[in-house]
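Structures are listed in the sections that come next.
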Structure P
């Protein structure tokens with residue numbers, strides 16, 4: 001018996017789920033009006049920098065997913081950037 005699967009597709013699918021988590025967490029943290037702007041800006045920078053640093057380790061499919069997520073976050077929260 002032989003099991004055939006597309007390992008790259010499975011990895012990409014899992015990676016996209018993780019990026020959705022980042023976007024949802026960003027929305028959850030930064031959708032409140034009562035946050036401290038200085039601390040929030042630092043946290044936002046740390047999250048975005050972490051995503052940007054992941055680009056160095058990715059192939060083109062992963063890079064497209066990361067940049068797409070970063071653009072979504074930036075469009076939803078332009079006051080943080």
Structure Q
């Protein structure tokens with residue numbers, strides 16, 4: 001907000017903008033485009049996502065178990081050294 005006597009050119013240009021009226025046809029076009037984009041994204045994600053092989057899932061579970069065991073032993077050793 002300005003306290004000068006001259007009007008702000010930015011505010012004047014904003015008052016000259018057209019009023020944004022909503023129309024049913026425009027809303028329908030936007031909704032259709034959004035749904036089409038969501039459908040394309042869903043289809044692309046479905047094409048990329050496929051179930052992992054059983055051995056890969058088993059290897060992930062085994063690696064997670066080993067890392068959790070290592071972290072547990074490391075924490076127990078740190079606790080033992082502190083006390």
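Bear in mind that the values in this text are calculations on the coordinates, not laboratory data. On a predicted model such as this, the values are computed, not experimentally measured, just so you know. Cβ atoms are built from the backbone, for glycine too; each structure is taken alone.
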Problem - Among P, Q, structure where FRET efficiency 1/(1 + (r/R0)^6) of positions 21 and 45 (r between Cβ atoms, R0 = 25 Å, to 0.05) as derived comes to 0.10 - result: Q
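For which of P, Q does Cα extents along the principal axes in Å, for residues 13-52 alone, calculated from the coordinates, equal 58, 23, 8? Before the final figure, lay out the partial values.
On the way: P: 35, 18, 7; Q: 58, 23, 8.
Value 58, 23, 8 for Cα extents along the principal axes in Å, for residues 13-52 alone corresponds to Q out of P, Q.
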Handout entry: Structure (P, Q) behind the derived value -0.46, -0.52, -1.16, -1.36 of log10 I(q)/I(0) by the Debye sum over Cα atoms at q = 0.13, 0.14, 0.24, 0.27 Å⁻¹
Key = P
